[in-house]
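Just below sit the structures, each encoded as structure tokens.
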Structure P
Amino acid sequence: MRSAIRHDGAKALEDAQIRRSVLLAAKAEDIARGADGFDAALCRRMAALPRMQARLFERIAKAAGDPASCGENLRRFLLLPPDARKEAALRAGLTYHLNAFGTAFAREIVEALSGVFGTQAVRFALAHAALSPASAAPLDPAKAESRRLVLADGCRILALWFKSEQMADAWQPDWGDLDAASVTLMRPVACAVGAAAAAAMIAEREGADGRA
């Protein structure tokens with residue numbers, strides 16, 4: 001009985017952490033659509049006040065469901081800090097567009113990409129190069145537009161993965177300005193890339209926590 005109590009208690013604490021994390025990360029406009037009757041400004045204020053968070057969450061959950069009921073991988077991803085989510089998005093975007101940068105296994109391309117996106121992101125993309133679709137439009141890592149496209153598409157890829165995991169739009173994180181993102185993405189490919197990037201980031205961060 002004691003072990004069951006400890007397990008249930010830990011699960012309840014983790015659920016609460018997920019709910020609060022999702023509420024604080026979600027875009028105010030999306031929350032407002034889920035919380036029928038509240039405008040975005042009010043939702044933003046309520047989400048910032050601990051005593052109002054429960055009321056706001058309950059109102060949205062009635063329509064959008066409980067984000068803590070999502071699958072295990074998404075649960076673990078939601079518990080990651082914002083910098084880890086951004087790194088996962090960068091890796092996802094780079095992996096998706098890897099073929100657009102030319103022969104990615106060529107030394108000069110690897111060096112150029114590493115200088116822009118970082119060694120870890122390039123290493124992940126090369127390890128998952130089989131997921132990168134063919135691209136008709138080449139990209140240049142030296143151009144700011146290419147860098148913005150990679151990150152914006154990475155965020156959109158993770159958003160598509162969230163949807164494939166049945167996460168309601170109201171609970172989607174605020175991915176930032178997606179105006180630089182592609183008009184279309186190959187959804188099945190994007191979801192596979194997003195799942196792989198998320199799983200790798202979870203493993204890395206949880207492994208680092210275990211070693212600390």
Structure Q
Amino acid sequence: MDGQVSSDLIEKWLKAWSLSRQLPLPVHYKSGLMVDVREEKQSKRYVFPTCNDDFFELAQTINEPWIFLKVCASFEEFKDKIPERWVLQPQGYMMYCSSPMEFADKNLPDKYRFEYKQYESTFLVNIMENNVVASSGRIVFVDDLAVYDRIFTEKDHRRKGLASFLMKELEKIALSKGFFNNFLVATEQGKKLYELLGWKLYSLYTSIVIERE
């Protein structure tokens with residue numbers, strides 16, 4: 001990956017995102033993609049590789065709440081070109097890693113254990129404590145890409161390194177299947193962890209939505 005936003009890469013990632021959540025696969029909408037999310041506060045999401053005419057046309061015509069517009073660009077690039085009804089969401093970061101991640105040589109604390117599940121092309125890894133999920137993540141394989149998704153640690157189990165153990169376990173699955181191109185979308189907080197593990201920024205990923213009628 002050379003840092004240029006690739007429509008093909010975005011399509012693979014969004015397909016994996018949909019498979020992870022067991023949603024309908026993305027469909028093309030002009031130069032972007034659309035996923036029918038069907039959630040109360042996210043009915044659909046449109047994703048575009050650049051701030052182009054198709055993106056701006058949707059921003060002008062959509063009035064309904066909870067339809068997300070997402071684009072691989074900074075908010076500064078388009079904030080003055082969209083109606084004021086759109087609300088900026090927390091910044092996202094598309095990231096990639098094509099070499100082995102950098103982990104400290106430590107073992108999972110004794111009170112925790114791994115749990116593994118699979119549905120279709122999605123592999124789920126949980127870190128459990130007394131049969132309760134402490135940390136969780138998924139990896140989905142689409143073509144040549146391994147997509148890491150829904151990585152989280154419950155509040156009471158944070159700052160114990162569980163996310164690193166989780167990423168290491170997910171990477172083992174990817175490597176066992178011959179996948180070396182890794183991709184994810186991070187939050188501000190997650191970005192710091194992934195950078196420590198060797199991930200690099202691919203693109204900013206900015207979301208806007210109309211929050212109410």
Structure R
Amino acid sequence: MSKRDKPQDSELVEAARSLDEGLERFEALAQQLQDAPLQAEKHLERASATLKALADMDEQLRARVSALVGAISQVRDRQQAQAEAVHVRAQELQARTETFKDLLVRYGGLGQSAAELNVRMQEFATQRQNAKTPEEQAALAVTFQSLQDRMSEVADEAQSLSQAAEQSEFNDIARQADSLRQQLLAARNKMTLLQKSFNGG
């Protein structure tokens with residue numbers, strides 16, 4: 001990288017460097033004045049000239065101090081603005097995390113409900129094979145309808161969760177919930193066909 005391509009220093013760095021360089025020159029002249037002999041006219045003239053230069057430099061240093069203070073103020077304002085932006089983002093992160101946790105809890109509940117339905121379906125299949133008497137057949141029909149209703153409820157819950165996740169832009173959970181809903185609806189349709197077969201029998 002050439003000098004021409006070198007990034008420019010910040011205003012704060014430039015102001016600090018300018019003040020530091022001015023202080024070095026001021027201190028050097030002050031020391032020169034302290035060490036200057038005062039025994040001849042030319043000594044007095046040189047000392048007077050040095051003193052005038054020091055007075056001029058003092059004004060310059062005041063201006064450079066003001067420039068540095070201004071640069072520090074700008075840096076402070078920038079830092080405060082960034083801190084406020086970070087705070088807002090942190091609040092957004094916290095809210096998003098809470099929303100995500102809530103969606104996960106709901107999805108976990110759906111998974112548990114789906115597992116329970118799977119067990120009930122297996123139990124129903126066993127009961128159907130063993131049902132012989134009219135009373136057992138009637139009880140089986142009631143169980144069947146209850147199972148169908150529960151499958152519809154869980155499918156509706158999955159749809160609600162999928163929509164909530166999609167609105168919150170948590171698309172992975174939305175897809176998983178919708179997939180579970182489709183599985184439940186497919187299982188319910190199979191159960192409906194089974195019901196028709198059962199009634200026909």
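All of the numbers you see were taken from the coordinates with simple rules; none came from a lab. Note that the coordinates shown come from a computational prediction; the quantities given were computed from them, not determined experimentally. Cβ atoms are built from the backbone, for glycine too; each structure is taken alone.
Remarks
- Given -22000 for helix-only ellipticity at 222 nm (-39500 (n - 2.57) for each DSSP H run of 4 or more, over all residues; to 500), calculated: source structure among P, Q, R: P
- Value 1.5, calculated as distance in nm of label points 7 Å out along Cα→Cβ at positions 25 and 177, assigned to which of P, Q, R: Q
- Value 18.8, 61, calculated as Rg and Dmax of the Cα atoms in Å, assigned to which of P, Q, R: P
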